[in-house]
Structure P
Amino acid sequence: MNDGGTLRLVYRAFTTAHPNYELREAVLGSKDGAPVWSAAPNAMKASATWPAAAAFRGTTHVVAQNCYNDLVHFVRGADGTWAAARANGAAVKTPDRGDSLGPSSRGMHDGKLHLVRGTMFDTRLWHAVFDGTAWSEGTLLPETHVSTHPPALASYDGRLHAVYTTPEGGLRHTTWTTEDGWARDVEGRESQELPALLTFKHGPAGAEREALLLVNRGPWRYVAPDRPEPATRDDVASTGTPVAGEYRSDLGAEGWSRITHRVLLTPATLKNGRTAAIATWEARAAYYWGFGYYPENYGPPYHASVSGILRFTRADGSGAGHQVDFSGGFDSDGRFRHDALVPNIDPGDYTLYVSTSNTDKKGGYWHIFRADAPDADGWARIDRLSGATVTATV
């Protein structure tokens with residue numbers, strides 16, 4: 001806002017020392033020949049948000065919204081301090097439609113200050129005028145004027161001009177006069193967010209003419225680029241010798257179920273020449289009966305299944321690493337194997353391990369015989385594994 005040659009900015013700031021947003025003031029100056037914003041000597045510190053500022057009759061005016069969604073009107077004194085607007089010895093009463101919410105726009109026209117705001121429950125706009133002493137009652141614009149953002153306002157050619165963005169993302173232009181009110185809007189180009197509108201003069205000295213300048217964002221038309229299809233085993237050109245970690249065995253409750261497992265890491269080269277690795281977790285599930293363990297080979301509905309996570313990282317711990325999720329049922333021999341390709345990695349030493357707390361085996365023989373028990377998987381479940389791991393150079 002241009003305040004007699006001084007560019008002022010009124011904005012909202014959030015501080016942990018105050019439960020609401022506070023309004024702050026900044027002034028544009030220069031330092032070492034470069035423009036720089038600095039805080040005004042007298043802090044505003046008003047508890048409000050959505051400020052709209054304008055210079056009116058030599059004084060800076062700000063209308064904002066307090067924490068109760070009521071409008072508040074401030075003026076900046078000659079000494080730089082801010083206070084509630086007053087006229088005829090009393091505080092100025094702000095316009096109230098009872099359903100106002102969000103940002104405002106303010107503009108000077110025909111010697112008066114104009115305010116345009118949105119409504120809380122729909123996209124209708126409303127308009128009020130301040131004559132230096134009192135605000136008029138807020139009046140709704142015609143139903144065709146709807147926006148999720150406040151319009152940009154400027155006085156030009158005897159009319160108050162408003163440009164706003166519709167909920168569908170198109171610019172609309174309308175004008176207002178005291179005699180005729182708001183005119184039918186004119187459709188403009190596509191846009192997003194809040195436009196800016198100002199009156200300026202241009203042309204050679206002695207032949208200057210006044211015009212309106214509109215600045216707006218274009219439409220939001222971001223289209224995510226097509227991502228390449230992830231590499232699969234069909235993209236593998238060759239593989240090296242698998243490096244296997246040691247077998248680990250883990251027991252369920254009281255040893256009635258057992259799972260024996262290990263991880264393997266296989267170096268690989270893709271058809272595009274990049275380095276890759278094949279991460280493998282293989283396991284065998286068994287249940288105890290009599291004098292030994294037997295393969296978990298019972299079929300549906302209570303066949304043994306497992307889900308878990310493999311983690312693939314650089315051996316020195318650097319980098320983000322990869323996570324591989326797996327799940328499935330054990331086959332008729334009580335075996336399970338999952339292979340996952342980790343493509344496009346840099347050559348080096350890598351470690352593969354199974355998550356000890358995120359791998360869960362359930363179902364199987366002892367679930368069948370305890371199906372009616374409150375904890376049917378109590379003897380069949382194994383939800384914590386010892387750390388099967390392997391490190392290899394790929």
Structure Q
Amino acid sequence: MTEDDDLGNLPQGFRATFDVSGRPNHPQAVVALVDQLDALRRRGPVALDDAVSIVGLLGRVTNEVAFAVVWDEALPRLVALVRDYGLHMAEETALYLFKFFVATQYLDGVEEMIRFITGRRFVDGFLWSDIFDQLQANRPLACMVFDALQGFIPDGACGVALADTATALMREQALDGHPFDNRAGRARLRDWLGDTRRPWLAATAAAAVPFINGADQVELMLMAMSHPEPVVCLEAARSAALLGDQGSLQYLIERAQNPLTAGPAIASLQELDAVHRLPEEVFAPEFQAQVAMVAWLSDPEHFGQAPQAVSVIDRRRLYWPPLEREVELFLICSTYPAPDEDGAPVPFIGLVGSLTTVLDSDDGVDISTLSCQEIYLRHCWWELRRSGDPRATSRDAVRRLLAQHNPVMFG
């Protein structure tokens with residue numbers, strides 16, 4: 001979000017109170033934003049979404065004196081806004097405010113967030129993962145939130161984020177017990193492990209298993225190990241290895257030597273202090289490039305699952321205009337099953353070494369049929385346009401720019 005985006009509904013006179021970086025680091029600027037909060041409140045529920053722009057600006061304050069005004073004047077008003085009008089807010093607006101309360105460690109606001117969680121309101125928003133990531137970095141505040149929830153298991157994305165954060169804190173021995181180690185929590189873990197359509201839920205459950213006590217731990221571990229998705233089996237192996245199972249440790253070592261499963265397997269072996277048991281080939285640049293591409297593809301915001309095969313189709317060192325330096329780049333071919341049973345696997349070509357991504361065609365051309373030179377060109381053009389680089393006036397202009405620095409390939 002740019003400064004102009006944040007200022008869209010605010011008087012232009014505010015600009016004079018901002019510093020050169022666009023931060024409202026003068027008390028007068030914060031007072032003006034507080035006045036906008038008061039005006040927003042007078043307008044009622046129809047104006048609630050405008051709070052996001054105001055909070056975005058308040059979040060830029062770094063001056064101690066200006067932040068004192070945020071603490072004394074702005075935050076109480078934001079809490080009152082949530083308390084009085086929260087049910088009328090868009091989910092994204094409410095979560096944005098909750099995130100600000102956690103970031104500023106403003107307890108009255110955090111208590112409002114807990115009230116909404118236990119009321120099962122706004123529990124599906126994607127920002128919950130960011131909110132709980134912030135809590136993980138602040139152990140005392142995280143412990144306060146978990147204590148306040150008293151074993152309550154939220155629904156939706158909020159419940160998943162809570163479980164992931166609790167598991168991470170349990171690994172760091174920062175919590176006395178996992179909040180899912182109760183009847184409701186164990187039932188939720190069973191539900192997630194039984195979900196074959198959303199493997200990330202089962203992976204979250206598998207990660208929590210070492211911190212579930214009693215006979216239920218064995219049942220949940222068996223469910224995780226027999227899950228059809230490899231990512232869940234890997235998480236189950238990590239959990240079993242943490243409990244001392246040597247067979248699971250060996251399984252992780254084997255999986256770490258396959259680029260399709262190496263990412264989570266290596267991360268688990270690092271936690272288990274067993275990376276030294278891997279062969280040198282695992283750390284070779286081509287192997288790691290494939291691992292990076294699989295991680296990008298597996299992200300729920302991208303393809304949401306690993307490909308069925310991955311390979312390096314080109315590797316070269318180029319001067320890369322988006323980075324203004326020479327870098328080693330890799331073109332990676334990843335294949336996925338055909339939409340229908342009789343079809344051929346579908347290839348996707350992506351780049352690793354700068355911004356890892358797989359591009360969609362913008363002109364109807366199947367990128368997998370293009371030459372390596374043309375694929376590098378399209379990625380360079382995309383990166384320059386993404387950053388607003390004035391040199392990216394056309395694809396031909398970017399081709400000339402590449403040729404200027406890389407005459408062998410583009411000359």
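Could you figure out which one of P, Q the value 7.6 for distance in nm of label points 7 Å out along Cα→Cβ at positions 109 and 253 was computed from? Don't skip to the end; give the middle numbers.
Details: P: 7.6; Q: 4.9.
It traces back to P.
A value of 67 was computed for percent of Cα pairs over 27 Å apart; which of P, Q is the source structure? Mind dumping the intermediate values first?
Details: P: 67; Q: 63.
The read-out was computed on structure P.
For structures P, Q, which has the highest computed value of distance in nm of label points 7 Å out along Cα→Cβ at positions 125 and 245?
P
Computing helix-only ellipticity at 222 nm (-39500 (n - 2.57) for each DSSP H run of 4 or more, over all residues; to 500) gives 0 for which of P, Q?
Computing helix-only ellipticity at 222 nm (-39500 (n - 2.57) for each DSSP H run of 4 or more, over all residues; to 500) on every structure in P, Q gives 0 only for P.
With Kirkwood radius over Cα pairs in Å, for residues 181-332 alone derived from the coordinates and found to be 23.0, which of P, Q does the value describe?
P
For which of P, Q does distance in nm of label points 7 Å out along Cα→Cβ at positions 221 and 293, calculated from the coordinates, equal 3.7?
Of the structures listed, the value fits Q.
Values quoted throughout were computed directly from the atomic coordinates according to the rules given, and no laboratory measurement underlies them. Since the structure is predicted, the reported quantities are computational estimates derived from the model, not experimental observations. Cβ atoms are built from the backbone, for glycine too; each structure is taken alone.
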